[in-house]
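Trainee: Please find the structures below.
Read the figures in this text as sums done on the coordinates, not as results from a lab. Small disclaimer: the values here were computed from a predicted structure and weren't measured. Cβ atoms are built from the backbone, for glycine too; each structure is taken alone.
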Structure P
Amino acid sequence: MKDEIVQIHHIGSTAIKGIYAKPVIDILVEVENINNVDNYNEEMKSLGYIPKGEYGIKERRFFLKGLYNRTHHLHIFQRGNSEIERHINFRNYMIKHREEAKKYEKLKKELALKFKYDIDSYCIGKDSFIKEIDEKAKLWANKNKNVKCFFSGKKKGTHSINKI
């Protein structure tokens, strides 16, 4: 798959220093052509990843590593997909706005206690907060165009999927 990769980004709560996060690393992978990703499902399985297809988000390919003891989520999008910018803006905004990150942390802890065995309700509980931050993050990012993405200096094809 390395020939398809354009950029790799660490996203999700583990990318936001100083806040509580489940021990699952979310990685966003930008690729040249999303349709080619399905050709690598067997290779990804051999590395311990479970292919889930779009998994609720159009034009995404989603992979889990570990079924009951998950360690990684791979969110793969084609270059230019608006979800890439949304995820990166959210992460960067939360890194720069500690008070918002702490509110998010508090909400996640409350929801985790309330919906310990109900991941769908946990996700629904975060939804309105995430949408609110997405709007703020988009405005903030437009004012701060010089914020760089992690790994943006890497050349195409130099990222090893084995290290994810």
Structure Q
Amino acid sequence: YIGSFSRLLLPSVRIAYMVIPGGLAERAGIKSSLYDQTSSKIEQLALANYINDGHLEKHIRRSRKAYQIKSREMLRIIGEAFEEKVRYELLETSLCVAVTFGSKSAPEELSAAAHSEGIAVDQISCSAEEGLLTANLSFSAIPCGSIRPAVQALCSAWKEHIR
């Protein structure tokens, strides 16, 4: 598993990490000399202290709680706005909702309709069932108070496309 602290903490924290099986640790250590580390030792030590002092764990707990609240709100508002016209489920990340619906419109048309209302929906795919589309709606960057207006704008943009 490879990741970066920039998504978890701040975009300016440019420190990556890799979680590997123990059996690969020795080979990874040998290859690590080929990796060009761009973050300073001071940044790395500051992050290490942040982790060792338990601040990262607290940050993760607070973030998880905030996203749970946001997830429940997103699901509730989608249910109210679209009523029985769509099926929806929270994806594993808890930051994205898969919304499945019947439509004769092409994914590009739906994306353009959403964009016309100021909503970015770029990931719309054909579902396994004929005539159904699935849109993945990410809400991680939307403030909780802006979820309702965003979903209502999307519902308005798609009202002619959803059957």
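Trainee: Can you rank P, Q by volume of the Cα convex hull per residue in Å³ and just name the one with the largest value?
Mentor: Largest calculated value belongs to Q.
Trainee: As an exercise: distance in nm of label points 7 Å out along Cα→Cβ at positions 82 and 138, calculated from one structure in P, Q, equals 0.6. Which structure is it?
Mentor: P
Trainee: Name the one structure among P, Q that mean count of other Cβ atoms within 10 Å over residues 10-17 of 18.0 was derived from.
Mentor: The value was obtained from structure P.
Trainee: Also, quick follow-up: Assign the value 0.45, calculated as FRET efficiency 1/(1 + (r/R0)^6) of positions 18 and 130 (r between Cβ atoms, R0 = 41 Å, to 0.05), to the correct structure from P, Q.
Mentor: Attributed to the structure labelled Q.
Trainee: Of the structures labelled P, Q, which one yields 28 when relative contact order in percent (Cα under 8 Å, 6 or more apart) is computed from its coordinates?
Mentor: It traces back to P.
Trainee: Assign the value 19.4, calculated as mean count of other Cβ atoms within 10 Å over residues 90-97, to the correct structure from P, Q.
Mentor: Corresponding structure: P.
Trainee: For which of P, Q does FRET efficiency 1/(1 + (r/R0)^6) of positions 26 and 122 (r between Cβ atoms, R0 = 35 Å, to 0.05), calculated from the coordinates, equal 1.00?
Mentor: Computing FRET efficiency 1/(1 + (r/R0)^6) of positions 26 and 122 (r between Cβ atoms, R0 = 35 Å, to 0.05) on every structure in P, Q gives 1.00 only for P.
Trainee: Which of the displayed structures (P, Q) returns the greatest value of distance in nm of label points 7 Å out along Cα→Cβ at positions 2 and 34 on calculation?
Mentor: P
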